[in-house]
Structure formats: C-alpha cells, structure tokens
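Please treat every number below as a calculation from the coordinates, not as lab data. All values reported here derive from a predicted model rather than from experimental measurement. Cβ atoms are built from the backbone, for glycine too; each structure is taken alone.
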Structure P
Amino acid sequence: MLYEGDFSPPAGRFALVAARFNGLVVEQLLAGATDALARHGVSADRIDLVRVPGSFEIPLVAQKLGTSAKYAAVICLGCVIRGDTDHYDHVAGTATSGIAQAALASGVPVIFGVLTCDTLEQALHRAGAKAGNKGFEAAVAAVEMVNLMKKLP
C-alpha cells in the first residue's frame with residue numbers, strides 16, 4: 001500500500017514560530033507561509049504566531065508547541081546569514097538539529113523554514129524574490145505532512 005500526503009484542506013491548528021532577528025527576511029517568509037496556509041483552506045483563526053528572538057531559540061519553542069497536543073503542525077521560520085566568524089555555523093547547526101529533534105520528540109510535523117545563506121541578497125531571493133518564497137514552501141510541506149500523518153497506520 002502507498003501512503004502519501006496531499007494538499008487538501010487540513011484539519012487542526014497550525015503554529016508559526018518566527019524569529020525576530022533578520023526580520024526583513026523573516027517577515028517575507030511569514031507572509032509566504034500565511035498565504036500558503038490560506039490557499040490550502042487554513043483560516044487565520046486556526047493559526048497561532050509565536051515570536052522568538054532568533055533562529056537559535058526556535059527549537060525549544062517548537063518542541064513545546066509540538067508536544068502540547070494543540071497543533072497539527074509547527075512551521076519554523078528564521079534566517080541565518082553567514083558573517084565573519086563561526087557564529088553562523090553554531091546557530092545554523094543548532095537550529096537545524098533542534099528543529100528535527102522537536103519533530104521526533106513530539107510526533108508532530110515540525111517544518112524547517114529557516115534560511116541559511118551566505119548573503120542578505122541570497123536570503124531575500126529565497127524569501128520571495130528570484131527563488132520563490134521558502135516560507136510558502138514550508139507551509140505547503142506542513143499541509144502535506146499533516147494529511148500524510150492522518151493516513152499512516
């Protein structure tokens with residue numbers, strides 16, 4: 001038997017965890033995510049937004065929300081831009097592994113929508129300019145995963 005998610009309107013509430021750091025980029029990701037959810041039948045009254053200082057803080061909040069039994073999915077949005085020190089590597093790595101761990105610990109789709117870019121220009125391209133909007137894509141992945149999880153035995 002084949003199990004596969006689809007893009008039909010999903011049931012349940014959705015949480016968006018958005019970093020304030022690199023807000024210019026993250027706000028565009030957030031707009032893309034809310035647009036995607038609306039286009040897939042998720043009304044604004046079924047979406048909760050949680051703001052965190054930066055991408056490093058996303059995993060803790062994502063895990064708390066995921067384990068709350070209140071949400072069908074948690075969508076994590078942030079942006080880490082490489083600088084002159086190795087700080088980027090630590091923040092990007094921790095956010096990535098922490099978000100994955102939040103999904104595994106909660107059993108709820110916790111979607112990675114954190115940009116890890118070398119430049120602000122790259123980030124802006126991925127937040128709605130030339131390379132589409134990765135926030136939109138993260139929300140679509142959340143819809144698909146919510147529908148898949150409901151089908152799995």
Structure Q
Amino acid sequence: MAKTLTEMAADIAMAQSSHATLSPDEISEFVRKTFSVLKEIHEKEQGLVSEQAPQGEEEVKISELVADPKQSIQRNKVICLECGKEFKQITNRHLRSHGLTAKEYRKKWGFSARQPLAAKALTAKRRKTAKTLGLGDKLKERRMSKK
C-alpha cells in the first residue's frame with residue numbers, strides 16, 4: 001500500500017533531523033513545508049493544478065488547447081497536445097513516445113508543415129543568430145552557384 005503524504009513528510013523530516021539538530025518548532029515547520037510541497041507535486045502529477053506561467057502568460061488547460069492548437073505554442077514554452085507536458089521545443093524523441101513523427105503531429109493538430117514546434121522566443125533567437133551569421137545570403141549564393 002502506498003504511503004500517504006503525511007507519512008512521506010514525516011519520513012523526510014525524520015531523515016533530515018537525523019542529520020541536523022532541529023528544535024521541536026523547526027521540526028513542525030519543516031513537516032508543514034514538506035507536506036505542502038508534496039501535496040503540490042501530487043496535484044501537478046494528477047493534473048489538478050497547472051504550472052505557473054512565466055512572464056504573465058495565461059494558464060491554459062489542455063481541453064482549451066485542443067480546441068485551438070495554435071495556443072500551445074507560446075512565448076517561452078510549447079505544450080505537447082498529446083500529453084500536456086511543457087517544453088522549449090517538442091522533439092522527435094518525445095513524439096516517438098506518442099507513436100508520432102513531427103510531420104504526423106503537425107498534420108493531426110492542423111499546423112502548417114513549416115511551423116516550428118518550438119517556443120516563440122527560441123525561434124526568434126535562432127532567426128536572429130541566422131541573420132547575424134548571414135546564413136540566408138550564404139544559402140542564396142550556394143543555390144546560385146549550383147545553377
């Protein structure tokens with residue numbers, strides 16, 4: 001049988017107190033904080049509470065994202081519409097865990113074939129770096145030299 005959050009918090013507090021000297025008040029505060037953290041983690045695992053969005057981004061539930069998949073690509077994160085996990089970029093490795101390729105994922109959720117599955121900030125940073133390095137001009141020159 002699985003331990004309750006209270007039992008886990010007590011076990012963690014006992015382990016901590018065996019390594020450091022704590023007063024009774026410190027122990028009770030440590031148990032309270034540990035319990036609240038464990039409860040928060042448990043709720044996140046169960047999908048009851050979504051992560052706090054950085055820099056004022058709105059919290060969006062998966063059901064809302066499925067209705068409008070384009071909302072899953074946000075400024076600092078992209079949310080997988082299959083499982084709800086947050087990433088800076090959805091990789092082929094992650095999509096394989098859902099039995100999909102990037103092309104199939106885009107098609108399933110209505111993204112264009114050229115839509116990057118990455119956070120907007122990451123895409124902008126890559127675009128800026130490419131322009132700084134002159135990659136577009138180099139590509140144009142290569143294509144002209146092949147003709």
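Kindly point out which one of P, Q the value 1.00 was derived from, the read-out being FRET efficiency 1/(1 + (r/R0)^6) of positions 14 and 70 (r between Cβ atoms, R0 = 25 Å, to 0.05).
Working: P: 1.00; Q: 0.00.
The read-out was computed on structure P.
Once FRET efficiency 1/(1 + (r/R0)^6) of positions 6 and 86 (r between Cβ atoms, R0 = 35 Å, to 0.05) is calculated for all of P, Q, which comes out largest?
Details: P: 0.25; Q: 0.75.
When FRET efficiency 1/(1 + (r/R0)^6) of positions 6 and 86 (r between Cβ atoms, R0 = 35 Å, to 0.05) is computed for each of P, Q, structure Q gives the biggest number.
Once mean projected area of the Cα convex hull in nm² is computed for every structure in P, Q, the highest value turns out to be that of Q.
If relative contact order in percent (Cα under 8 Å, 6 or more apart) comes out at 34 when worked out from the coordinates, which of P, Q was used? For relative contact order in percent (Cα under 8 Å, 6 or more apart), the value 34 is produced by structure P. Once FRET efficiency 1/(1 + (r/R0)^6) of positions 30 and 102 (r between Cβ atoms, R0 = 25 Å, to 0.05) is computed for every structure in P, Q, the highest value turns out to be that of P.
Matching task: -15000 is the computed value of helix-only ellipticity at 222 nm (-39500 (n - 2.57) for each DSSP H run of 4 or more, over all residues; to 500). Pick the structure from P, Q. The read-out was computed on structure P.
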